[in-house]
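Structures given as structure tokens follow.
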Structure 1
Amino acid sequence: MEAKAEFGLSRIGQIAIPVHDVDKAVNFYPVALGIKFLYQFPGLAFFDCAGARLMLSRPETPEPDRPGSVLYFKVEDLPAAFDVLSKRGVEFADEPHLVAPMEDHDLSMATFKDIDGNVLVLMSEVRTR
């Protein structure tokens, strides 16, 4: 008798980020960050992040400033991405920097916030071997 494969979650379909003003966020995410806008409903906006859907919405609870998840956007060329976003008015908390030299690649990051203070990160994994 063949054993059943264990079930496990792996693919993310949608990520939600709370924002105070969806209309302002609809301008920030595609204009400043270059994320593809999909569609909008009252109080909701949706974007495509390479197949994972990003949903921006007003907070669902009375604690709108609760800590949320940090989104890490993978980029090939971190200094170039940093330069482009900086020129678009994105204010970074730090310069691109090496976070972890791994056996076969270096992991570098640069952190910034959206217009509601949600933490976002550019990350780059450059092969060293």
Structure 2
Amino acid sequence: MSDLFALQGRHDCGKSETLNDVIQLLSSKYKTAKINVIIAGKDQKVIFQNVKGLTVGIETQGDPNSRLKQSLSDFLQANCDIVFCACRTNGMTVNWINALSKNYKIHFVKQTIVNNNYQNSNMNKAVSLIQLSGL
């Protein structure tokens, strides 16, 4: 079964930044992977192909009324083996993720809030997410 890693936390706690770090780390580690940047910028949506033979979807937006619901559907249609996304602690974003439980093993990972040195903390969380996924 495929895996979905949902970085979970309240508004403005570094989820998007951490997932941008995941994109950066995977890009550096898997230079031969095909990277389809669907949406660029601060909030990205990308699909990596041929990461250890797998397809990986990443959506950095995880707020209610964001494009998360559509992105999850897109990743399912693209047959992503691993999905990384952001979500809140409850409500519609969690419901959108749980709706995929027949297709993905869901892993909710808490985003730790750090008041100082948050960039280092976000990068450490990104490394942890990649390790959890086996990539």
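Here, each number is a calculation from the coordinates, and none is a lab measurement. Since the model is a prediction, treat every value here as computed from it, not as a measurement. Cβ atoms are built from the backbone, for glycine too; each structure is taken alone.
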Going by Cα Rg over 2.2 N^0.38 Å, for residues 54-101 alone, which of structures 1, 2 comes out largest?
1
Mean count of other Cβ atoms within 10 Å over residues 46-53 computed as 13.9: which structure among 1, 2?
1
Quick one: distance in nm of label points 7 Å out along Cα→Cβ at positions 22 and 118 came out at 1.3 when computed from one of 1, 2, so which one is it?
1
Which one of 1, 2 has mean count of other Cβ atoms within 10 Å over residues 14-21, as calculated from the coordinates, equal to 15.9?
1
Calculated from one of 1, 2, helix-only ellipticity at 222 nm (-39500 (n - 2.57) for each DSSP H run of 4 or more, over all residues; to 500) reads -11000, and the structure in question is 2
For Cα extents along the principal axes in Å computed as 37, 31, 26, the structure of 1, 2 it came from
2
Top of 1, 2 by distance in nm of label points 7 Å out along Cα→Cβ at positions 38 and 86, largest first:
1
Matching 21 (relative contact order in percent (Cα under 8 Å, 6 or more apart), computed) against labels 1, 2 points to structure 1
